[in-house]
Structure I
Amino acid sequence: MNQYDVIVIGGGAAGMLAAAEAAKRGLAVALLEKNDRLGIKLRITGKGRCNLTNNCPVREVVENTPTGGAFLYSALSAFSPQDVMRYFTALGVPLKTERGNRVFPVSDRARDVADALVRQLEETGVKVFYKTAAHDISLDENGAVRAVLTSKGAFPCRAAILCTGGLSYPRTGSTGDGLKIAEKLGHTVIPPRPSLVPLEASPEICGRMQGLALKNVAIKVYDGGKKPIYEDFGELLFTHFGVSGPLILSASAHTREFDRKKYSLSIDLKPALDEKELDERLLRDFEKYANRDFANALGDLLPRLMIPVIVDLSGIPPHQKVHSITRRQRQALLGLLKSFTLQVIGPRPIDEAVITSGGVATKEISPKTMESKLVPGLFFAGEVIDADAYTGGFNLQIAWSTAYAAASHILM
């Protein structure tokens, strides 16, 4: 087997960028990928559109990274969101910035991002080995990286970059291989748990509205206290098990202690109206449909699938005539519309998570270089590190920045 300067383990977002950047420095680089093609998870990210970064200051990325934000500051500063945007534009991927500073390719095709990285690997001379799963790293007499051990034999090298991801979307190859390797080498691994994941919540209520998407609603997440621990505005989806959608994925990053806390989700169905304005709206609708049954008077206000649920929860008899609804009943309905509350049971399984929280402990990694503090020549990049962020392109930014840091600091 040829001697390489660097072996990159994992051909996802972080792995492809790290391999190309190392090769640009004149290093001999091999990229090992267990699948038969590169960037499988990258090609489906962002519903196939690829939200590849967030056009914001580094400080804002850190603020949106609840786990490992401070650790990442150096790497993010060296390869910022604006650097990432220039990088992919130079690779022939025109970009656009949408709501919330989310950055997408103009084409709305994630495959354009992945294909650009694959082309760069070819142009920089990276040798790619497909269907090659790494299972260990051997060390020399000084405890430094000597070779990567794989299903196809040993790959001698001076340095290795672990870019194997976490446990999210296991069908794409993220099955925790890198975490096992890191543990064998003495690293502390924080057990992965789902993050950015749908939530199981009040299934007897949500199941009745399965498939209903709500746009422009506001949510508040509580952990048993009076003050919300998270607030946001956007879109969510009711499912047979609970709730999903962009709002919920972000909220899930704040609901991680189910063993000791009880979480609830309050949805403001009419955030554009304050209580006084909503009461006036109800009065107008009730006047318009004064002679109808209550169950048939909410069509102007709510989606069809939600009406029976709201009627049941309001306590107002469905066949009560609208003109006979009391002020107290109307106020109860108003409260329900402004705070439609669901009890959160827990997250969906880890294989349904967009990303996983957990991974190699950051205290054992150099924040500037991404090199192991325990094993010389071993570097980490991407989701294998115990760092994760909210939705909005922040997690891919972490992948790019950590990959760039690792590739930039391998000794020549």
Structure II
Amino acid sequence: MAALVSDGCTELTNMLRSDDTERMLEALQALGVQIEIDANTPTCMRVHGCGGRWPSQPQQLYLGNAGTALRPLTAVLSATIPAAIIVGGDERMQQRPIAALVASLQAAGAHIDYLGDSGYPPLRLGGGLQPGAIAIDGSASSQYVSALLMSLPLLASDSVLSLTGTVVSWPYIELTLAMLACFGIVVNRIGPQEFLIPGQQRYQSPGQYWIEGDASAASYWLAAAAIGGGPLKVHGVGRKSIQGDVAFADYLAMMGARVEIADQWIAVQGAPLKALDADLNAIPDAAMTFATLALFAQGTTHIRNVANWRIKESDRLHAMATELRKVGAEVIEQADSIHITPPQQLLHGTIETYDDHRIAMSFSLLGFTASGVTINDPDCCKKTYPDFFAEFQRLCR
């Protein structure tokens, strides 16, 4: 997104190719953005930025279940689009709430209509976003905040963005701010939950932008090393990462695993694990991995302050509780937490994935048990990690 609204061409390297990123690439190409993909290295591409002036405008953009595409596009298009456009996705996308973001955009002058159920995609966007004082409820999703941080610099004058409520997933907001700075965008923090964003800014291409490895995806391998023995080293994320999910390694060490963290890699060796009791609001995606890792730990694991699991690709709190009980775990599901006690002996379970990549990958860890596991619809991993189970089969014996 930053590359496409930049002035100049940006070479992106280490680009994840998955369903989410394919939907974004398709949307950008439909908007007339020129993208050159290296035939020999498809994780490298050149994006010719349009400076927020779209070369073409389709009537509709289809984004599948890529919330990380829909949310920033909704805000950026509201700031830049010259004529109405419809953005939507698949059946699950139509069940994922976006009311908090839409309400903030509408209050700031954006012309947005719901075409289905109120509060959910698909949306008709008619532009019109105006600068000024803008508030957003930060208690639902940090992606709403990131969407506004990306769009407000494009407006004609200054804006003040205020975050209300208890903000979730702060590390993802910090990640957005770090990326914006790389593209020359100035955002001034004027309070604990308040930003002054100068208007009439132009994204400036850094020329080259290296994309970190996915720390959320790394969590499955780090957990596998902890229960499978290891040693295993994951390259591409480490102490210098701007992703909050690298904190997964610190929590893993708290459980008893032997963990070494360098600037750009993390290494793990197995050891007896003890249960975790932690507020994981800052790392909700990686926190999913602890739900199944709990089955290998002594004691009851308490995963707290993860209410936003309920508005992800599935209602993850309910889904995890349901599927963990299939393998014999004692589970207490609460509004914003889950509490998991492993059984004396794990049972074989047939796991439903709810078309949710993180449920499928989390339950892969049960492959390390004597009872094993059956995972339905493993192809749902294509959303963010198409080769996950092929890699799992290659690395685990």
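FYI, it's all coordinate maths here, none of it is from the lab. No experiment lies behind these values; they were computed from the predicted model shown. Cβ atoms are built from the backbone, for glycine too; each structure is taken alone.
Give the label, chosen from I, II, of the structure having the highest value of mean projected area of the Cα convex hull in nm², for residues 79-254 alone. Don't skip to the answer; put the middle values down first.
Details: I: 14.9; II: 12.5.
If we compare mean projected area of the Cα convex hull in nm², for residues 79-254 alone over I, II, the biggest value is for I.
Given a value of 0.65 for FRET efficiency 1/(1 + (r/R0)^6) of positions 15 and 63 (r between Cβ atoms, R0 = 30 Å, to 0.05), point me to the structure among I, II it was derived from.
Values: I: 0.65; II: 0.95.
Structure of origin is I.
As an exercise: Rg and Dmax of the Cα atoms in Å, for residues 295-358 alone, calculated from one structure in I, II, equals 17.1, 56. Which structure is it? All intermediate terms of the calculation are to be shown ahead of the outcome.
On the way: I: 17.1, 56; II: 11.6, 32.
The value was obtained from structure I.
Have a look at I, II and say which one yields 44 for percent of Cα pairs over 31 Å apart, as calculated.
Working: I: 44; II: 38.
Source structure: I.
Quick check: 1.4 is what I get for distance in nm of label points 7 Å out along Cα→Cβ at positions 287 and 311, calculated from one of I, II. Which structure matches? Intermediate results must be reported in sequence, preceding the final value.
Numbers: I: 2.5; II: 1.4.
Going through each structure in turn, the value belongs to II.
Computing relative contact order in percent (Cα under 8 Å, 6 or more apart) for each of I, II, which one ends up highest? Present the calculation step by step, with values, prior to reporting the outcome.
Working: I: 24; II: 12.
Going through I, II one by one, relative contact order in percent (Cα under 8 Å, 6 or more apart) is largest in I.
Which structure, out of I, II, was distance in nm of label points 7 Å out along Cα→Cβ at positions 215 and 319 calculated from, if the result is 2.3?
II
Using distance in nm of label points 7 Å out along Cα→Cβ at positions 71 and 151 for the comparison, can you identify which of I, II gives the largest number? All intermediate terms of the calculation are to be shown ahead of the outcome.
On the way: I: 2.9; II: 1.3.
Across I, II, distance in nm of label points 7 Å out along Cα→Cβ at positions 71 and 151 peaks for I.
State the single structure among I, II that was used to calculate Cα extents along the principal axes in Å, for residues 143-246 alone, giving 56, 37, 18. Write down the numbers at each step before the final one.
On the way: I: 56, 31, 23; II: 56, 37, 18.
Going through each structure in turn, the value belongs to II.
Ranked by distance in nm of label points 7 Å out along Cα→Cβ at positions 95 and 327, which of I, II sits at the highest value? Please report the intermediate quantities before stating the final value.
Details: I: 5.7; II: 2.3.
Going through I, II one by one, distance in nm of label points 7 Å out along Cα→Cβ at positions 95 and 327 peaks for structure I.
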